[in-house]
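So, here come the structures, one by one.
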Structure I
Amino acid sequence: MGTDIHGFIECRWDRWLDEDDREWFQAVDLSHLYNGRDYVAFGSLFGVRDTASFRPLADHRGLPDDVSKEVLADFEPWSDELHGESWISWAELAAADWDEVSNEVDGCVHEFRRSSDGGWKMQGRNSGLTRFAELSGLTDAQQLYSAGSVNPENTEWPDGDRLFRVGRLRRKDVVPDSEWGAVWSVMRTLANLHGDEGVRLVVWFDG
């Protein structure tokens, strides 16, 4: 059974209000912005499923004490079937070191393409495997999909303007803008109105 993420972006209206009067409100359902299932991303952000690759940014904090009424109403009917509740503010996300390198070598081979400045830009993990099989000579499917486990770190297979390499991931590689960019864009926009500490992502998991 797979594990899926659920939750909401919340914001807090701070302007002209005393601290005791400030209240969190549900802003956007996460499902409108993200519909992936990436366990390394879940682990990197919230310590769920993959707990070895990165130190989680917001590990099992539970629901906020002042969670909005709307979010609590969505969570409570299913709470017995859910786990991994946590939250993270936009301030924390903005301050995170997205170039942080993983604690261990990734089991997947990484595909890179040469960029316009001559450097290498990562395109994916275990992508282009048909060509990689030809270059590496790996014919066993298990070894092909876990090349990082059967080859030393930094082993490379050049292929013109493409390169396959065994190595470690950066945090931004496992939480890519291609999947999470819409979430960050909405949070950033709300933070411009409510402040970095006035916007947060509240999540939980099933499965």
Structure II
Amino acid sequence: MSDTVVRLQGVRKAFNLGQPSEVEVLHGIDLHLRAGEFCAVIGPSGSGKSTLLNIIGLLDRPTAGQLAVCGQETTALDDAALTRLRGRSIGFVFQYHHLIGAFTAVENVMMPMLGDAGFPTSAMRERALALLKSVGLSHRADNLATHLSGGEQQRVAVARSLAMQPAVLLADEPTGNLDTQSAEVVFGLLREVNREHGTAVLFVTHNPALAARCDRTLEVVDGRISRAD
């Protein structure tokens, strides 16, 4: 399909290959994610959800099977090519914000752009400021990350994830450490990005109420997709 931004076919992932402790945690995953989809990923702890996101996010390689991101088959790509594709096509929001505490909010949002270009420009700062405005944090742009509340830090993380205008946004329990009000704000921001920009979102959550508000739900159990509706 021309609008498919992520495609997995027969993806398997094993750890400790060739050792007595070898264990396979993903068992032949088939998955298509289309542009503009907002898809919940649910399942018990240890079911393979985070491993699946790490593979889709090109942070880890599958043991077997095929993975294509934005039409690019990734199996034969070297580490440098994977890094470029990841940086330009995929955004990440994790349960913990992973901001750099010694940097300001705007500097943290600029980091993906700086990593891609290698040097800062005024255009990067302008885009970062616009993204902070979109998440309601213009007034906190020059505050150090350590001076922000937990909810504000996660909103900065959402802004940072959008710096490169990714086709795919991977959100691994982004509301898990937040109070109910902050969680609602972060979920709403992700939904807004999805609807306004057509960004495909995989949203890992243990919150059934949030999962029910997504377009589609994938349930991962024992390393297999047991439900996809």
Structure III
Amino acid sequence: MVLKLYAVPYPSRGSGLVYLLLAEKQIPFELVAVDLKAKEQKKPEFLAMHPFGQVPVIDDDGFIVYESRAICRYLAEKYADQGPSLFPKGLKERAMVEQGAAVESANFEPAILKLFREGGKKLRGLPFDQTVFDEALAELSAVLDVYDVILGKHKFLGGDEYSLADLFHFAHAPRLAENGIDIMMTKGRPNFTRWWNELTARPAWAKLMADFVKRAGN
């Protein structure tokens, strides 16, 4: 039975992480597109899979997994010998990846979401506080300064090999440029810039973006 992925039909947020992992590992899957505007994720049959009514969810021959990072860990481990490793088997190597993943969830994601929360108000025509936005931008900038130090010690966030710790940044980071915020390419962080350029140049990411543009144009 082919893997079923319940997700939005575009590479965004948690769904985007799973799309990217599937592309990196070249795992065949069947997409079951979920219409969030129609509240399909809140229907009883969907809630039976994900009690919070969110995407993505996978059905691996009857085994249900929800939450994008849990899905990515599961698939990276199941297909460990297919494509890039992403989640190493060695104890110390895995600890480094988990450390990098924790840095993303505890530092990068909260700062970037705070920025999107205030910036989104402006896009929707709601009352916007420039001071709050600037403070959020400064907070994210401080996080990236620390990233530059970390990435001066090893090539990727979780060590010297590309891993889930790096991949998890694709949940939110690409949306910065889409919203006109070029902080990911700001000068003065050579290690960070090298890292982000390498991540966005990966063939799996480029193909994922190209496929999405192609689908969107049909």
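Where a number appears in this text, it was derived from the coordinates with a stated rule and is not lab data. Keep in mind it's a predicted model, so treat the numbers as computed, not measured. Cβ atoms are built from the backbone, for glycine too; each structure is taken alone.
So helix-only ellipticity at 222 nm (-39500 (n - 2.57) for each DSSP H run of 4 or more, over all residues; to 500), computed for just one structure, reads -16000; which one of I, II, III is that? The partial results should precede the final answer.
Numbers: I: -7500; II: -10500; III: -16000.
Source structure: III.
Assign the value 3.8, calculated as distance in nm of label points 7 Å out along Cα→Cβ at positions 45 and 181, to the correct structure from I, II, III.
Working: I: 1.6; II: 2.8; III: 3.8.
Answer by label: III.
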